[in-house]
Every structure is written in C-alpha cells, then in structure tokens.
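Visitor: Next up: some structures, all given as structure tokens.
What follows draws every value from the coordinates through simple rules; no lab data is involved. Treat the numbers as computed from the prediction; the structure is a model and nothing was measured. Cβ atoms are built from the backbone, for glycine too; each structure is taken alone.
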Structure I
Amino acid sequence: MSLLINSTETVFLIVQVLAVSFLAILFLQSGLDKVVDKKGNLDWLSSHFANSPFKNFVPVLFFTITVVELLSGILNLLGVVFLLLEGSLMLALYGTILASVALIMLFLGQRIAKDYVGAQSIVSYFILTILTLLVFGYTM
C-alpha cells in the first residue's frame, strides 16, 4: 500500500495550510464580529474591564485588537493562497506572528480582568501559533 503523502515537504505543506487556514478563520471571524457588533462588544468589554486598570482605555484597546485581528486574518488567508499557489511562506509567517501578538494581547487582557478561565482558553490557540511558527522554521 503506497501513501499519498510521500515526502516530508508535503506533510509540512499540509500542516502549514491547515494551521494557517485555522488562524485565518479564527481572526477574520473575531475581527469581523467586532466590526459588525461594535456596540455589543464595547459594552461587554467595558463591563468586563470595569474593575481593572484598563477601564479607561477600552475603546482604544478595542480598536487596536480589532485591527490586529483583521490584519492577521487577512494575512493568513492570503498566506494560504500563496502557500498553495507559489509555495511562499512570507504572508503566512507575518499573519501567524500577528496572530501570536493578538493572542498575547487577549491573554494579558483576560489576566488583568482576572478572567482566568478566559485566559486559559487562549493558551491552546497560542500553542498552535507557536507550533506553526516552528513548522515554518523547519521549511525555510
């Protein structure tokens, strides 16, 4: 029985495409949700951070995380296209780095708000981004 996946490079490409696709979906959906339901998100975040040092900065932080998430999602989406069509890692790499930055920002916010369960849920996404960066490193 022969395998359809017959090289390490093919395995790495599959892993890269799947991981970057996941990050594209995650951050496009999250960023677009913040744009579409700006008021609802701002209201929730204002109450979430009401007793934290971030309470007076929620609108600025909201704008910042929205931009970072959308840029990450767009770069990762384009990264999938370029990985498949040209074998280029550049956009996927930048998108994954931005995804890591967004997750660190979200993790910090959850910890500051003392939402430890929320912070814990971000860890699995962060592990994926770090593993994705490592896979990129092996193929560069």
Structure II
Amino acid sequence: MLALYMILVAFHIVAIVVTGILWAYIDLVPKNNLRPHLRDIRAVHFGSIWLVTWFLGLAWAFERLGVPDIHWWAFPAGLGILVSLSSIAYMYPKPPDLDPFYYWTRGWPAVWAVAGMAGLVVCLLWTAGVLVLYALLAT
C-alpha cells in the first residue's frame, strides 16, 4: 500500500508542475484560450498541493501505527468517489446563466456532487477513526 500512496504523491507532484506551468502561461500570455479555465487550473493546483501532504502524512502515520492495508484504501477511495460522482455531475448541460465552475449547485448535478462529497466525508471519518483507534492501541 505504501507504493500506491507514493504513486499518488508522484502523480500530484506532476499535477502541481503542469498546472503551475499553465497558470504562468495564462498570466504571461494575456490573450489565450486557457484564460476561461484559470479557476479550474488553480483549483487543481492547490488541491494537488493539499493531496501531496495528506498522502505523505497518512502513509507515515499508517506505517508507523501498523495499520492493516485494508484501512489504507479509505482515503483514496473517498477521493475516487468524489471525483467519479462529480464527473457525472459535470456531464449535465449547464444553464446559460450559470458560471461553469458552479455546475454542481442546481438540479441533478447537485445531487451527484453532494453524493460524491458525502462519500468523501464518510471515508475521511473512517480514516480519522482508524488513526485514533490504532494510536490508542499503540500506547
């Protein structure tokens, strides 16, 4: 499982580099076709920074506490649920008066996106519970 976490860390480090380059390009070339996507690029950039630290920290804690591999799956599974269900939400047509970044705030897209967030929350709470339980067992 440690290898999976390190692969995910490497993936997000590459995402930080790529989105950083795209962000710089948007800033340096005022008239380009990526400008409408700046908010999405920044979201992925900062999200990847956040995820690198989470994966490294959780890998260290899980390994240190001797947490069984099955519990290591909760955090990546929660992220997978969030991305999958939000991607389904993103496929719905967007109302013309709605900023595309807020696609998930109305109708069926909201249902899919909220279900994805709920899945992530359950997995995050599971991960937190496992950390507390194994920390208490280690003392």
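Visitor: As an exercise: helix-only ellipticity at 222 nm (-39500 (n - 2.57) for each DSSP H run of 4 or more, over all residues; to 500), calculated from one structure in I, II, equals -27000. Which structure is it? Please list the in-between numbers first.
Guide: Details: I: -29000; II: -27000.
Traced to structure II.
Visitor: Compute mean count of other Cβ atoms within 10 Å over residues 90-97 for each of I, II and report the one that scores greatest.
Guide: Details: I: 20.6; II: 10.5.
When mean count of other Cβ atoms within 10 Å over residues 90-97 is computed for each of I, II, structure I gives the biggest number.
Visitor: Let me ask something else about it. Out of I, II, which structure matches 48, 23, 14 when Cα extents along the principal axes in Å, for residues 26-97 alone is calculated? The partial results should precede the final answer.
Guide: On the way: I: 48, 23, 14; II: 52, 32, 14.
Answer for the origin of the read-out: I.
Visitor: Looking at distance in nm of label points 7 Å out along Cα→Cβ at positions 18 and 106, point out which structure of I, II has the largest value. Working shown, then result.
Guide: Details: I: 2.1; II: 3.1.
Looking at the calculated values, the largest one is II.
Visitor: Ranked by distance in nm of label points 7 Å out along Cα→Cβ at positions 10 and 42, which of I, II sits at the highest value?
Guide: I
Visitor: Given a value of 29, 32, 23, 15, 2 for P(r) over Cα pairs in 10 Å bins from 0, in percent, for residues 74-121 alone, calculated from one of I, II, which structure does it belong to? Present the calculation step by step, with values, prior to reporting the outcome.
Guide: Values: I: 29, 32, 23, 15, 2; II: 32, 49, 17, 2.
Comparing all candidates, it corresponds to I.
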